[in-house]
1. Out of 1, 2, 3, which structure matches 48 when percent of Cα pairs over 16 Å apart, for residues 19-74 alone is calculated?
2. Rg and Dmax of the Cα atoms in Å, for residues 59-114 alone computed as 13.3, 42: which structure among 1, 2, 3?
3. To test your reading of the models, identify which of 1, 2, 3 gives 15.0, 47 for Rg and Dmax of the Cα atoms in Å when calculated.
4. Quick check for you: by distance in nm of label points 7 Å out along Cα→Cβ at positions 43 and 107, which of 1, 2, 3 is greatest?
5. In terms of distance in nm of label points 7 Å out along Cα→Cβ at positions 51 and 83, which of structures 1, 2, 3 is highest?
Structure 1
Amino acid sequence: MSVYDFQVKSIDGKDVSLSQYKGKALLIVNTASKCGYTPQYKALEAFYEQYKTKGFEILAFPANEFGGQEPGTNEEIKQFCELKYKTTFPLFQKIVVKGTGQHPLYAYLTGLKENGGEVTWNFNKFLVSPEGKVVAHLESKVDPASDEFKKQVEAVLPKK
């Protein structure tokens, strides 16, 4: 099993098979609009702009499990991301990433022992290789503008 086996819904409600991302390095991140880490949207978008042509995708999943920091509807979340942070990476419908009702994708991600277990807060990041293997679980404090982040992503970009 890999992340490619999961179906999710886009922020607009369309079914999306994660298999369409085969062969790309992925960053799966749980997001929130009213969190101290929310400004990471800006760094994520800048990184995405720089690396999307190199086989890199960011898949953002809004979630409200941590401090109720994502109270909005899918439409409100989409507008917030597009207007405030000018995001262009794929945004998906709000899901549960921890606890009762956890989305199957996140049950898979957090169930892998090598991934450090549960999501601990908003903006936890799972780095996935082009083969669909989760290679890192990055905590919220790992800044997408940091050298540490850049080094880890570059290590899993598809080889040309």
Structure 2
Amino acid sequence: MERIASFCVDHNHLMPGIYTSRIDGDIITYDIRMRKPNVPPYLANPALHTIEHLFATFTRNSVWKDHIIYFGPMGCRTGFYLLLRNVEPADAIRLIVETFRKIADYSGPIPGASASECGNYREHDLGDAVHEAKNFLPIIQDWKTKQLDYNAEK
């Protein structure tokens, strides 16, 4: 059986940041890596869940809403995948940074956090999600397109 592309990335050397995970035609998958792999602590599930709700809501209400294919957490709890269609890499970086700024500044109700809207609506933590976004912003705020390559010098 062939190894999938994400298992071919050397997680021993992967640092937090934004990376191009794969390109499939006009769809680019971005690896938004908030934690160094295999080094605890990992993202706590309630914060991960809240970031997912906020990021998805903010991006799907942005000028790029028609280009968002998917946003969701990695099972390893070190980050997220964002799939975009027909978005230039520099614009993708700007979208990610702007969205994390919004999360870092957010203090309202968590979108989609009711029993009728979410399959695990009780497991959210806005304070921790805001904290995680604030900690991640200094890492990505000046991210350049050349850094999207997993093998680029940081």
Structure 3
Amino acid sequence: MLALRAAGPQDAALIHRFVVGLAEYEREREAVQVTVETLRQQLASSAPPFECILAEFDEAPAGFALFFHTYSTWRGKRGVWLEDLFVLSEYRRKGIGEALFGRVAAIARARDCPRLEWSVLDWNQSARHFYERLGAAPLREWIPYRISGDALARLAAEP
């Protein structure tokens, strides 16, 4: 039996476990710097930087969807950015990913958000197929950029 619920500060260790699991799947385990305590504090704050839906299958933790709001200047409305969607390997192909994705979509609709957006690694064909099967399409005309580390520090230091 599948159950979805909103995460709270008491779920920080579980969320961290899922974050690490996703990072391992994406071959980036060493990139995880967030701690359980950081997640706990953020979820307990008056304005948490993210929200999270947890999936339990037969009362066992099975996956999560972590998201936050964005803003569209063209639409003049908030959107939803799905940062992470992850289901443990032993629970895949049971409809859990689709249920999590659907719950985030329902939240976006209920909050009058015209967009739900996310990124997928180019090599992750199974995820790309999953999203496209649900009606999503890649935005080929948009190329994501990132600045971090020393480059961010240099840019921030310039007058």
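1. Working: 1: 48; 2: 53; 3: 60.
It was calculated from structure 1.
2. Details: 1: 12.5, 38; 2: 12.3, 35; 3: 13.3, 42.
Answer for the origin of the read-out: 3.
3. Values: 1: 14.2, 42; 2: 15.0, 47; 3: 16.6, 57.
Going label by label, the one that fits is 2.
4. 1
5. Greatest value across 1, 2, 3: structure 1.
Just so you know, all these numbers are worked out from the coordinates, no wet-lab data involved. On a predicted model such as this, the values are computed, not experimentally measured, just so you know. Cβ atoms are built from the backbone, for glycine too; each structure is taken alone.
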